[in-house]
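The next part holds the structures, each set out as structure tokens.
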Structure I
């Protein structure tokens, strides 16, 4: 069967996720998959999760660092959806029995105090809508083999979403220089990477503005109370049994995930 549709793509992604079986990227045999169609796949994919009883709680950005864009062979950041079914309580093991090849990356997380709607959102106006800032660890899990994909492929796959945990520190962003907020990423007690908030589009506020303006192109907005994962500060590292991954932030606390 060579005819591709949004509906077929959603079914293929849901099957890959439930069977924990990675597949080749759609664009290998669907070269006409464009970004607009990919976002339609993403929207219907998340709508299916909502129909299954989950609730949208925010938005995530992916590939916000130039280094990660080069490494993954894409040239722009992207947005995806977060649901309550993806949220993990701090201290809860990652449910790796539901995942294919999970990786973990540290993020700066915003909670919105009011609705933020584009177009024309600037970093300054974006930060005016933020209620608090926290540390986060995101567990990503591509449905594509070896994390190989084009921008359209990863958009369709809801930006490799899987799970996330947000720390209990809820800081006032006015008191922090988020471009300088540092994170030390450790695996089994050994430091494997470090970064600051400047790795995320130069400042996480730029990522937040990008999310609002990108959603506006589809007639959508960021809602009050939602959280926004602003993008990985470092490379994502594989989550392996018996090897906890820790993100230690300068002012936002320390988080650990394990399987």
Structure II
């Protein structure tokens, strides 16, 4: 009987310390629509303010994608004491589209969503306690937003990211947001992460970039890594066996969360 009560106590304690997972609607004033967002709040947030990690999904994904890829994300949030935020980004590439007023996801991610989360949750709202990462389209989006808004984000990562969109002019509906590349090469040049490297200052952003050896984005990631080296930008760059798939991202996210944990602890 005593053993049963002890096990029951452990089970109840486990429930009590579980992260809270919720779906909220966040209003975008600029797009004039509500965006679905998953929030994962660790149990420790009841007692103190927590750093925040924003995770962006890839093309074809949606706000629940990261929970599908990494079902134990709530446990990781509890373990590391992070608030994790997973917004819906549609097929936006997380830009403010020059063509569509209802696709203004740079403003949403880097301004409207951050303000909402800091207002409604017990966040440590310093930029040094705010990180952003994502996979594929979301890897591009995370770096795009972090580099252009280094006053908002202190750390950023990209997993299998499309860090240079220009070699893929017909892919993933990017032309719908930017126009055809042949007709608007200047717009494509202005909307790719690869061309943001000159804006970076050494030490301003903590950066982690990784890609699988069998990934079609591997070469653009290597080129991005080399550009960072030439500019003298400190960063972690990881290439390991893997393709552009769930198995790779399920593993990759562990590296990014550990990287952010070390950054937040400084």
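FYI, it's all coordinate maths here, none of it is from the lab. The model shown is predicted, which means the values in this text are computed figures rather than measured ones. Cβ atoms are built from the backbone, for glycine too; each structure is taken alone.
Numbers at a glance
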quantity: Highest-scoring label, criterion being relative contact order in percent (Cα under 8 Å, 6 or more apart), among I, II; calculated: I
quantity: Structure responsible for -10000, with helix-only ellipticity at 222 nm (-39500 (n - 2.57) for each DSSP H run of 4 or more, over all residues; to 500) calculated and labels I, II on offer; calculated: II
quantity: Highest-scoring label, criterion being mean count of other Cβ atoms within 10 Å over residues 51-58, among I, II; calculated: II
quantity: Value 1.00, calculated as FRET efficiency 1/(1 + (r/R0)^6) of positions 163 and 219 (r between Cβ atoms, R0 = 30 Å, to 0.05), assigned to which of I, II; calculated: II
quantity: Answer label among I, II for the case where mean count of other Cβ atoms within 10 Å over residues 195-202, calculated from the coordinates, equals 13.5; calculated: II
quantity: Which of I, II leads on distance in nm of label points 7 Å out along Cα→Cβ at positions 19 and 115, largest value; calculated: I
